[in-house]
Each structure stands twice: as C-alpha cells, then as structure tokens.
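Heads up, there are several structures right after this.
Here, each number is a calculation from the coordinates, and none is a lab measurement. All values reported here derive from a predicted model rather than from experimental measurement. Cβ atoms are built from the backbone, for glycine too; each structure is taken alone.
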Structure I
Amino acid sequence: MTVKLYDIFDIAKEHGISLIAGKKGLQNDVRWFRVMENTDIIEYMEKEMLLFTTGAAITDEKELIKLVKMQHQKKSSGTVLHVGMNIKQVPDELISYCNHHDYPLFSIPWENNLPLIMKDLSMFFLDYERMDRALEQALMNVISVPDREEDYLPVFIKHGFLEDATYCTVLVEFCGLCSQVEGKRIEQIKKRIKMVLIAMGTNSFVTEGDHSFIILFSKYSMDIINQIASRIEKVLASIECDYLIGIGNNVGGLTKISESYLQARWCVKVSSQKDITNCIVNFEDIGIYKLLSLIGDQERLKEFYTETIGALEDYDRLKDTRFKEVLKLYISNNRSEKKVAELMYLHRNTINYQLAKIEKIIDCDLSQVDVFVKIYLAFCIENIIM
C-alpha cells in the first residue's frame with residue numbers, strides 16, 4: 001500500500017494545516033517528509049517528499065516562489081508553508097502556479113507546533129508501513145496455510161477486510177527472461193500496479209511473490225477486476241516484459257482466498273505449459289482444465305496419460321516417427337484428416353495410413369466418441385504435467 005497526500009490530510013487538519021492550492025495533486029505519493037529552507041541541497045533531494053518551509057532563509061517573495069517551483073520540479077509530493085513570522089502571506093503568483101500544475105500547497109499558522117506535527121506524521125508513516133507488511137504477510141499466510149485462521153483473520157479484520165465479503169486473487173507472473181526481473185525494476189512495476197489499483201478503488205492491495213505479483217481484491221465485480229487486469233496488462237506491455245495474468249474466481253469469505261489463488265495459479269500454469277504468454281486468463285474460461293484442477297493427485301494424471309498415449313511416445317522414440325504429433329493435430333482439428341494433411345504438408349492418404357497405424361499402436365478406434373474424449377483429456381494433461 002502507498003501513502004497518498006489525502007491519507008495524511010486528516011492529521012494535517014488537526015494541526016491547522018490547510019490546503020490553499022493544487023487540490024488535484026492530493027493523489028500524489030508521499031514517501032516521507034522533511035524541512036527544506038533553501039535551494040542549496042535540492043538537487044540531492046529524493047522524490048515524493050512532503051516539504052515544510054518556515055521561510056527562515058528566505059528574504060523576499062521571489063525567493064519563496066523560486067524555492068517552491070524547484071521543489072515541484074524535483075517531483076516533491078507537496079509543500080507546507082509555515083506562515084506568520086518569516087512568510088507573512090502566500091503570494092498570489094505562487095498560488096496560481098500550484099493550481100496550474102496541480103502541485104499541493106499548504107499553509108500552517110506560525111503559532112502551531114511544528115515539531116509536534118512532525119512527530120505525529122512520523123507515527124503515521126511507521127504505522128502505515130507496519131500495516132502494509134502485516135497485510136502482505138497475512139495474504140501469504142492465507143495462501144500457504146489456509147487452515148491456520150489465527151495467522152491471518154485478525155489482521156485482515158483489523159484493517160477493514162470483512163470476514164464474509166467476496167475476494168478474488170489475481171496472479172501476475174513474469175515469463176522467460178523477464179522472470180529474472182528484480183530489484184529496482186520490480187519496485188517500479190509494483191508502484192505502477194499500485195497506481196492502477198488506487199485509481200479503481202481502495203479495497204485491494206498487491207504483494208510480491210516468486211517472480212510474480214499477487215493482488216487481492218475485496219468486494220469487486222469480475223467485470224471491474226478484468227478491467228483492472230487490462231490496465232495492468234498495458235503497464236507490463238509498456239516495459240517490454242513477457243507475462244501471464246491469471247484470474248481466480250470471486251469467492252465468499254476470507255478463508256476461501258486460497259481457493260481463488262490456486263485457481264489463478266492454475267490459469268498461469270496451463271497457459272505457460274501451452275507456451276502462451278502476454279495475455280489474461282480467467283479460471284472460468286479454461287474449460288476442461290477447470291475439471292483437471294480438482295484432481296490433486298498428479299501421479300494419477302500421469303498414469304492416465306501414459307495408459308492412453310504412452311505407447312505412442314515409445315514408438316516415436318524407437319522408430320523416429322511423428323505419430324503423436326499427427327494424433328494431436330487430428331484431435332485438435334476435430335478429426336479432420338484433410339486439415340492434418342494440410343498442416344503437415346502430406347498427402348491425405350499418408351495421414352489415413354498413419355492414423356490406422358496409430359490405432360493399432362494404442363489399441364483403439366479413433367471414430368468412437370469416448371476414445372476421442374479420452375485422448376483429448378490425455379493431451380490436456382500433457383499440457384499441465386509434462
């Protein structure tokens with residue numbers, strides 16, 4: 001989660017801080033705050049800082065305007081002017097500039113206690129950071145050990161996530177060389193994803209997984225979740241990274257979050273095994289793979305695959321043939337010998353001969369519907385376990 005200027009506005013108002021310009025900039029991120037009285041060290045200043053200026057080192061309005069403009073140009077979050085002693089009033093020119101550039105400008109009366117304000121802000125930032133870490137850990141706990149409700153339920157409930165609300169998990173996983181993305185680039189991508197989430201609501205957050213991001217949504221419709229996923233897709237496309245976005249179902253209650261996560265993970269796994277990248281995959285749209293996801297025993301699936309077309313694999317290895325490829329094309333093209341012949345640049349009679357040979361090798365009648373279904377299932381299993 002990211003601190004925004006509007007997040008700290010309630011604390012600010014309690015201390016007499018008022019917004020005088022740049023209201024649209026309240027969406028700005030804030031990493032921390034500090035006092036800055038002149039331009040001497042501004043080039044070394046980090047971005048996204050909320051800056052306080054008392055005017056102690058400023059001699060006239062021009063210097064004040066120059067200082068605030070430079071603070072804005074260095075991508076500060078906003079500026080708070082301590083008005084009364086050194087800064088008698090805020091220049092109209094400065095107010096116009098901040099409104100024009102959507103740069104938040106605040107004022108605080110001189111008699112208000114600046115150290116006390118800074119103390120309260122420090123506590124707020126530290127609490128926010130603790131909340132962020134606590135929610136991320138709670139999400140990892142509910143995903144990995146859903147039966148240990150005591151490890152995540154109190155945390156979610158404490159931070160406003162209702163026990164019986166709907167929840168959906170989205171998995172954003174990097175593929176190929178992009179799976180090695182790390183460090184600063186990961187932080188940049190995470191920040192941009194957060195910006196997308198914040199723009200679409202407040203009941204969501206993102207955490208890092210293994211070469212991935214895990215996003216939790218609460219009380220969002222699947223239509224909205226897919227819209228958000230499409231926006232995230234644009235973010236990933238702009239940084240030239242191969243990716244897969246898996247979307248689990250909306251589930252009822254905090255204790256069911258792991259189900260949605262496993263569905264999202266299954267979407268990514270199925271697509272990855274089929275060499276599909278750079279797309280969004282919904283659990284509701286993966287057809288027969290939804291059924292296969294319910295079979296937790298992978299050895300049983302491998303056994304079914306081997307019993308069905310294992311002999312064909314052995315024959316291809318021994319005789320250096322391509323019969324399994326022929327069968328796969330035949331099944332995936334609705335048993336059309338003509339289509340298989342076109343795809344393999346072979347005569348149709350050659351394909352018919354090979355199909356007859358295949359029937360003998362795996363002892364089946366390819367014209368039978370139940371045989372078709374069995375072989376289709378075997379190839380689906382191959383996509384997820386081989």
Structure II
Amino acid sequence: MVMMGSIVSGYSSYVLSQVQALGQNVVVIFPSGTYDLSQADLDYVRSFEYVDSAEPFYSLQGLARRCGSEVQVYVYAIKPEVVFKAMGNLRVARGEIPSESDILGALVGHRVATVDNEACLDVGDVISLLVAEVEGGRVRRVNNVNLVVSGILEEYGGAFILSPDQMVLVNLEAGSKLLNARKWSGIFVVLRSSEYVRDFTRTIRSSYGGNVEVVSFAAIADVISSVTAAVSFINYVTSLSAFAVAVAGVSATMITSVIERTREIGVMKAVGFTNRQVVVMVLAESLVMCAIGATVGIALGVLGAYVLSGQGLVIRAGAQSVVIAARPDISPGLLAKTAGLTIFVGLIGGSLPAYMAAKIPPAVALRYE
C-alpha cells in the first residue's frame with residue numbers, strides 16, 4: 001500500500017505540476033495526415049483577438065556530439081521568447097538568447113552542456129548535431145549540423161513534453177536553412193488568458209476538422225487529474241482485496257494459536273481469569289503481530305517505492321521519448337493510514353479467535369490434550 005500509493009501519488013503530482021508549469025494558456029496546433037500548415041493558417045490563428053502570440057516551429061530529435069560523447073537531444077526551431085513566455089521557470093544560466101538574425105546560435109539544456117555533472121560546453125563553443133531528416137515516416141538522410149552555443153539553460157529537472165534539460169533551441173530560420181526542415185511541425189500559441197482555451201480549441205477544431213490536432217495543456221491537466229483519480233480508486237480497491245486476505249491470514253494464525261493453547265487458557269480461567277481478560281490477551285497478541293508486520297511492511301514499502309521510482313517512466317511518442325523520474329510521495333498521512341489499517345486488520349482478524357478463547361469452558365480446556 002505504501003509503495004503503490006506513494007508511487008502513484010508522486011508521479012501524478014509530478015506530471016500534473018509539469019503540465020501546469022508549461023502554462024494553462026498554451027495551445028499547440030499540429031498538422032494531421034497529409035495536411036501542411038502554411039502562412040495562411042498562421043495568419044488565421046493570429047487573427048483571434050485573445051491570441052497573445054503564435055509562432056510556427058520545427059521539432060526534431062537527434063544526437064549531440066560534445067566532449068567525446070553523445071547525448072540524445074530534442075531540437076526546437078522557434079522564436080525563443082515564446083518558449084520562455086510559456087515556461088515561466090525557464091532561465092538562462094550563462095550567455096544570452098540568440099537574436100532573430102542569428103541562425104547559428106543555440107540555447108542548450110543543462111544535460112547537453114554537462115557530462116557527469118561537470119561542465120563540458122561553454123558559451124561560444126561549437127556543438128555538432130546529427131539530425132535525421134524524416135519524410136513519409138522514413139529517415140531520408142541524416143544531417144550533420146554545427147551550431148555555436150550562445151547560452152546555457154539552468155537545470156530544469158525532468159519535464160513533461162518539452163524536456164528542457166535535453167533541449168537545443170534555435171531560431172525558426174535555422175530549422176529551414178541548417179536542419180533542412182521543410183514543413184512546420186506545428187504552431188505554438190499563447191493566449192492572453194486560460195479562460196479562452198476552451199473557446200479557441202473548439203473554434204480551431206470546427207474550422208479545420210480532422211486536418212489538425214489541437215493540444216491544450218489545460219486539457220492535458222484535466223485528463224491527468226481524471227486518470228490519477230481512476231488509478232487511485234484502483235489502488236484503493238486493490239488495498240481492500242489485500243485487506244480481506246490479511247484479515248483471513250490473521251484470523252487463521254490466531255485460531256491456530258488458540259487451539260494449541262486451549263489447555264493453557266483453561267488453566268488461566270481456572271485460576272480466575274475472566275472472559276474479558278482472555279479476549280484482551282488474544283487481541284493484544286493479534287495487535288502486536290500486526291504492529292510488527294506494519295513496521296516491516298512500511299520499511300519495505302518505502303524501500304520498494306524508491307527502487308521502482310528510480311527506474312523512471314519512459315513515455316514514447318513515435319520517434320521521440322521522454323523519461324520522467326519522480327520521487328515517491330511518502331507523506332505522514334499515508335504512513336498513518338497504513339499503520340491504522342494494519343491495526344484495524346489486527347482487531348478484526350483477532351476478534352473471532354478471541355471470542356472462541358473466551359467461550360472455552362475451563363473443565364473442557366483442562367481435559368484437552
């Protein structure tokens with residue numbers, strides 16, 4: 001219960017916080033099927049009065065060569081200011097954002113600029129990228145592109161969708177001239193307020209039908225909340241099943257103990273023990289057994305939660321993949337609930353054996369072998 005509950009809570013809270021950090025007023029429009037986005041589409045999106053900014057972008061995946069090693073990177077060719085507007089926590093640690101006329105300058109993420117937590121790249125260094133040119137779902141060729149590091153981003157941590165620590169951010173013109181990207185990957189839209197998201201997405205879907213896919217981070221947050229609630233309910237039902245098994249196990253153990261100690265119980269009742277004292281004795285044994293089980297179980301649950309969460313969660317979307325590593329959410333409330341449930345199991349599981357022990361006649365018990 002501790003392991004599953006903390007992992008589910010930790011990952012759901014982490015993913016939800018990352019989506020919300022991207023901005024609840026951000027919408028991304030992707031072309032669907034054979035449809036290609038054009039300048040006319042961009043002008044149409046910008047015509048909405050509540051659109052603060054809308055910029056096309058190219059999105060590619062490749063390998064960055066630096067300091068004798070390679071690292072997987074996500075290359076985004078877009079006006080950098082839009083990304084910083086959408087991700088309020090994104091900061092430049094060293095250097096500066098490349099100007100609009102600079103097609104060779106690039107902002108690189110923390111993991112791109114470091115190897116084993118030691119700085120590998122600095123401002124002004126050259127970074128070599130191997131970027132696949134995909135056409136019709138197949139790799140047409142691999143381009144080798146050299147860029148100049150104009151800035152290095154602060155460590156952002158694992159993130160959902162954009163993965164800033166593995167990001168290489170260049171201007172839009174660099175995407176077409178250096179990376180040979182021919183078709184826009186989508187249009188990145190920032191609205192003036194999140195209250196316009198629903199109306200904007202509905203209008204775009206109505207206008208384009210199945211030609212585009214509209215993704216809003218506010219909608220993703222709602223979906224994640226719904227999925228989290230469903231997973232939590234499943235975890236709750238599973239806990240109830242485990243609860244039933246635990247009660248049966250405790251009852252079986254204590255019934256066996258009572259049967260084996262029938263003569264001892266008879267002697268105790270013969271020397272003056274009341275039925276109430278016998279019940280308290282059996283219940284106390286049951287509670288001690290469950291308390292020991294709770295201590296060991298919670299310790300193993302905490303250890304298991306950290307081991308499993310340390311493996312990370314890999315989300316794949318076509319050729320791209322994002323690894324999410326979240327700490328388990330081991331709260332005092334979860335530990336208290338687990339301990340309380342274990343004590344409750346001890347009380348319920350020990351009730352029948354305690355009743356059986358109290359009802360044993362002393363004369364019968366003394367003759368028992």
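One of I, II was used to calculate FRET efficiency 1/(1 + (r/R0)^6) of positions 207 and 247 (r between Cβ atoms, R0 = 41 Å, to 0.05), giving 0.10; which?
Values: I: 1.00; II: 0.10.
Considering all the candidates, the number was obtained from II.
Which one of I, II has relative contact order in percent (Cα under 8 Å, 6 or more apart), as calculated from the coordinates, equal to 12?
Details: I: 12; II: 26.
For relative contact order in percent (Cα under 8 Å, 6 or more apart), the value 12 is produced by structure I.
Could you figure out which one of I, II the value 1.08 for Cα Rg over 2.2 N^0.38 Å, for residues 39-174 alone was computed from? Please report the intermediate quantities before stating the final value.
Numbers: I: 1.52; II: 1.08.
That value comes from structure II.
Upon calculation of distance in nm of label points 7 Å out along Cα→Cβ at positions 215 and 287 from the atomic coordinates, which of the structures I, II produces 5.4? Write out the running numbers ahead of the final one.
Working: I: 2.7; II: 5.4.
Traced to structure II.
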